[in-house]
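Have a look at these structures, which come just after this line.
Since every read-out is calculated from the coordinates, none of them should be taken as a lab result. From a predicted model like this one, the values you see are computed outputs, not experimental measurements. Cβ atoms are built from the backbone, for glycine too; each structure is taken alone.
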Structure P
C-alpha cells in the first residue's frame, strides 16, 4: 500500500469515527466532516419512544456484569499520567433464568448525550431515548451451569462498547461468555465509575497510520489483559468459573476488527477471530496467526478485492489457516453494529445505506455465530461454505 493510500485509509477511519451519522443523515459537507459534525435530514414525524434491541436467538437467558479493570503495569499511550491502562468490560453470559436480576441498561444518559452531540443529533433524539433502549440482559442474573467459550469484542474507533450490545447478547444466548471492552481515552462516550467520562484523546491524536497502529497494538494488549482477569477466579469470580479457557475467540468492528487479528498474533490463547469492516493499519497483519481461522466481513463498496485504500489483500495473503473474505452488498460501515437497527426504529435510517437495519443485523448475527460455532465448538456450518440463495447480499471472495 502506498503512503498516499495509507493516509487516505487513516483519514477514512477518522471520518467514520467522527463524522459518519449515528443513525441516519444526509451527506455532510467537507467543513462539517472536518469538525466532526453531520448535516441531518430529519423526517417530519419520528418515534421518540425508547427502541428495543433485537431479541437474542439462542436458548439461554442473558445475564450481564460490568467490570472496571486497571492494568497498573502499563502506561496509557494517550494519557501517560493516568494510573495505568483503564478498561470497562461488559460481560454477557448464559443465565439460569430470565426471572432473576434487573434489566440491563443500554448506556447512561451522559454517554447517550455525548454520542448524540458527536453525531449532530442533539435535540433530534433525546438522550433519555437512546439511553433507555431496551436490552434483553439482566444484571445479576444467576449464571447457567457449565463452562462456555469466551468471545472478546472490541468496538470501532471512538465508539463505545455499547455499539456491539446486540451481538454480545445474541452470542451469550447461544452459550458464550462475551466480554465487550471499552478502552480508556479511545471512546467518545464511556462513563467510568463515579460518573467520569474520559475524553477521546486518541480521536485527536491518531491522525496517521503509525498512531492508528498504536491503537491496534494497545488494544491487543488490553484484550490479553482481559483474558488474564476473566480467567482468574480471584478477580473475575463467577465469570471465571463459566469460561472454558481452551476455547477463546475475538471479534471487533472497524479498528476493533484489526484488534482481533493483532490479539491473535500476540496471544496464542485466542483460537479464532473476526474482523467486521475494519482495515488493519499494521504492516504485518495476518502474520503470527499460523493455522488459526480468521474471517473478514465488510461492506461491498469499500472492502471488495481491488477497493481503493483497503489493506485486506495483504492480510489475506498472510493468513494460512481457514479463512473467509465476505462482503455485503448495500451495507455501510456501521451496518455491523446496533446503529442501523436503532435508526430504523427511531425513524432515522441512513439514506446512503440501502441495506435495512433488520437485514444488517441478521447477516451479522448469522455469520459471526456460525464462525464461532464452527471454530470454537466444532459444529459444521454449511453457511460458511459458499454463497446461499437465502442471503444473496453476501459474496464470497477467493482472491
Structure Q
C-alpha cells in the first residue's frame, strides 16, 4: 500500500486555498475599487489642499533648503491629485462594468503601487531635508493600502517585498549619512512588513466572509427550492404532476360555489384505465407508471386551460369542467375517450394499446351540491361503463337528496 508523502496534506491545503482565493478574487477586486473610489473623493481635495499650502510656504532665510523641499513635495501632491483622479474615474468605470476583469485587477495593483511609491518619495524627500513627517508617510501609505486594498497573498507578498526593496534602494541613493541610512533601512523594513501582516489578515477574513455568505446563499436557495417542492407535493401527484385528490376536492367545491352564484352548470368526468392491473402484472410497474404519465399528458392535452385534471389515485383520474352543461361534458368525455384510445403508449420500442372508461356527472344551472355528491354520481356512472364492457362513456345525475347541499 503506497503511503502519501509527508507534504501531501500541506499541498492539498494550498490547492484548496488557491481555489477558494480564485473564487473570491473578483469580489475582492470590486470591493477594493469601491473603497478606492471613496478614498479618491477624499484624497484628491487633500492633495490639492496640500499643494496650495506648500505653494504658499516661504522657507526661513536661515534654512533656504526647505524651499526646495516644499517645491518638490508640492509637485508630488499635484501629480498625486491628477493620478488619483484618473484612478478614481477608472475605478468608477470598472465598477459600472460589474465584473472583475484582468484590467480591473491591474488597476487595483497599480493604485497600490502608485501610493506606495508616493509615500516612499515623500518620506525620502522629508528625510533628506530633515523636515516633514519622515518615515511616517511611507508607513501610513503601506498600512492604509494593506487594510483598504483586498489583495490575495500571491499579489500582496511580492508587492510589499518589492516596495521595500525599491524604498531601500532609493534610500541608499539619497544624500543621507551612511550610519543614519542603515538605521532607516532597518526601521523602514517593518513598515511594509506590518502592512503585509494586516493585508493577509484582512484578506483572510474577507475570503472567509465571502465563502460563508455564498454558502448561506446556496443553503437559502436550497431551502427555498425544498419549500417549493414541499408546497408542490402538498397538492400535486408526484408521478404525473397533476393535482391530487385533496386539492381537486378543494378547487372543485370552490368551482361549484362560483357556478351557483353565476348561475352556470358544472360537470366532472371520472376516468379509469381499462385492465391496468394486467399491464402491471405482465409488463411490470415501471411500464404502469409510464402509462399513467402518458395518459395524464393525453388528458391535459384534450381539455381547456380553464379545466382541471387530477389524479385520484391508482389508475383513476378526474376532470373538472366549469361552465359546462351535460351535453358538453359528454362530448368532452367522448373526445377524451377517443384521444386515449388513439394514443398508445410506446415503451422501449413496444406499442401498448390504452383504453379507459368514463363516468360523467354534474349540476345544472343554479343547482347546489357538494363536490362529494358529484363525485359519487360520476363514480356510479363509471361503474356502469365498466359493467357494460369498458371503453365507453356513461352519465349519472346526482341523487335529489344530494343536491340539497349546505348553503354556499
Structure R
C-alpha cells in the first residue's frame, strides 16, 4: 500500500484510543493520524495532537476556542471543531479512509451512523451503535457500501473464525454449505465469578471495577461485573453476524485466552486465542485483510495450565437474561435496556445504589417503558427519543432505590 490509510480516532483519549494510537505510531508508513476527538481529558488530547499533528481535532463545543488557543501556542495548525456536529463532520470527512468508533455510550452513536452514511471503513468499538440502532446501522452500511469491522475482542475473534465470504457479507452465514451452527461468546466472569449474590450486594465501587484480566474504563468494568457487558455483546453479535439470539451462546472462560468461537455442523469448533490485549483485534481490523505486528505480548502456550469453561448463573447475572429478552423484542427494546443500564451504572458509580440494583433497574425499565418498534430507516431523533424516555424512567427507579 503506497498511500497511507488516513485514520480518524473518535474517542482518542480512552483505552481503545491508547491501543489504536500505539499501533498507528508503530506503523507510520502505512497509517496517517488524520483526525482525533476527545471529551474530558483535553490535556491528554493536546499531548496527542503534539505527537501526531492531526489535520483536525474535535472537542466539546464550549472548549473549541480555548483548545484552539493552546494548539496555536504549541505551534500547531490543527483545525478545531466542536460538538456532535463536529464529530459527524469528522466521521464523514472525504479525506478520511477509516473511522475508529471508540466513543463510549450513546454519545458515540450519531458519528458512527454518519461514518456509515459516508461509506467509510468503520472499526467499531462503540457497543451502543449496534445496541441502540442495530438494524439502522447495518442497513446504512449495506446501502452506502461502508465496511464494518468489529474491534471488540470477542466479535473480532468470531469474525476471524468465519469464512471470508461471510466476513464480506454477513447474510452468507445462512448458506447451509458453510455449516455455521452456533457462535460462542466467551466471558471472563468478572470480579464476582466466585462470589455469592449476597457478596455482590455489599460490593463497593473499587471492588466492582477491579477486572481480573483487562484494563478498561469504569463503565465497562461495572458492566463486566454484572455481565451486562456480555449481554450487550450478545446483542451486537446478532446484528454483526445476522443471527437470532438463540444461535449465540455465552460461556464463562476466566482465563480470557480464547476470545470467542464458532461451532460448525461437522462438530468442529474454531477458536481465536491470544493474550488479553486489545491491540491484537485493533491491529487485525486496521490492516484487514493483511496482518501487521500489533505490539501485543505473544501468547506463551507453555505457560498455560488449564482453560476453564463455566455456564453463567443467570440469577446472579440477570443482565445477561435481560439482554436476550430485549433482543427477542427488537431494537427498540435493546435501546431501552442500554439507556436504563447507563443510568443505573452511573448511579452505582456515584454510590447512590447497590451493584445488584443495576439489574433490578434495568428489568423494571425494560418491562415498563413501552415504545414503538424501530424501522430500519429510523432517524437519529427516533432512536434518541426512545433512549431519553428510558433514561427518564430509569432515573425515577433510581430515585426510589436511593
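Suppose helix-only ellipticity at 222 nm (-39500 (n - 2.57) for each DSSP H run of 4 or more, over all residues; to 500) works out to -14000; of P, Q, R, which structure was it derived from?
R
Tell me which of P, Q, R gives 3.6 when you compute distance in nm of label points 7 Å out along Cα→Cβ at positions 69 and 101.
Numbers: P: 1.8; Q: 4.5; R: 3.6.
That value comes from structure R.
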